[in-house]
Structure I
Amino acid sequence: MNALKNKVQLIGNLGNNPEIIYLESGKKLAKFSLATNETYKNAKGEKVTNTQWHSLIAWGKTVEIIENYLEKGKEVMIEGKLTSRNYETKTGEKRYITEVQINELLILK
């Protein structure tokens, strides 16, 4: 049951081309955004689409797949976990960010 405590599954489209970051340690990090859409009818019967944006990161061999096959607009399914971190801007302001760390990736279109 422990594996189910922090699990995210999303299907959506890349909002931008992945950014590949090369670290001094030799590791690579991929960062990109994913848009998921929910469509429903409002009280007036009008079709409404609500888009949510998600920040995603990936490490290891997954980065190679992302680097070689993904680009803005591609539809993917991902499975991962939520991670949170904070940092301080140059002006001393503290910022918080939540990202989905990808464990599994499936290219749909």
Structure II
Amino acid sequence: MKNRVQLIGHVGQEPEVKTINNKKVATLTIATNDFYYNEKGDKVEQTEWHRVTAWGKTAEIIEKYVTKGKEIAVEGKLTHRNYDDKDGNKRYVTEILVSELLLLGK
């Protein structure tokens, strides 16, 4: 099996783009929506948030063309990492490392 993720969703906030070792890196969140019907027959919407990271040319495209609310499709691999925050607490991050980006919508 291959570690591969494909998502289509809307960008939740303006992407954050930095330069690290002369290479661009973009981080953003994508919201995906799912619907189901509860036991009463009411339609219920469920939103999931996904952290996304892109490097190099893909990060440059995100910096230039992607804004809050834009619908995008991403493909990449699911990664997990941890770090210690400024207070010494261990934090865990699950994110999608983007290999392909498609700009959708208007």
Structure III
Amino acid sequence: MSHFRRFQKKIKEANYPKSIPEFAAELNITPIHLNRICRSVSGHSAIQLVHRYLIGEAQKYLTHTSYSISEIAYLLKFEYPNYFAKLFKKYTGLSPVEFRKKQRS
């Protein structure tokens, strides 16, 4: 459980992009062990937890700022805004533009 809490803290503090092996190395465990811990505690893989955190941050930006989708993608350290939009839709079922419209209606 302490590894899981430390991983969650590292997700929030990370200067992305950071790979799961990099997170695991910081925790002095293997990526496989990190994934096992994440799945047993949350039911999600390590990368899913990282993505969920990033999507949550994106939702805050989309709701509370007027930044463009590209600006939000770059703020969250995505190299390509189209990848950010694709990932966002995968996790929320809406494109970032659709999400923003829904929040404002």
Answer label among I, II, III for the case where mean projected area of the Cα convex hull in nm², calculated from the coordinates, equals 6.7
III
Taking distance in nm of label points 7 Å out along Cα→Cβ at positions 26 and 42 for each of I, II, III, which is largest?
I
Starting from the value 1.7: which structure in I, II, III was distance in nm of label points 7 Å out along Cα→Cβ at positions 10 and 66 calculated from?
II
Thinking of I, II, III, which structure, once P(r) over Cα pairs in 10 Å bins from 0, in percent, for residues 34-81 alone is computed, gives back 19, 42, 21, 13, 4?
I
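Every number in this text was worked out from the coordinates using simple rules, so none of it is lab data. Remember, it's a predicted structure, so these values are computed and weren't measured experimentally. Cβ atoms are built from the backbone, for glycine too; each structure is taken alone.
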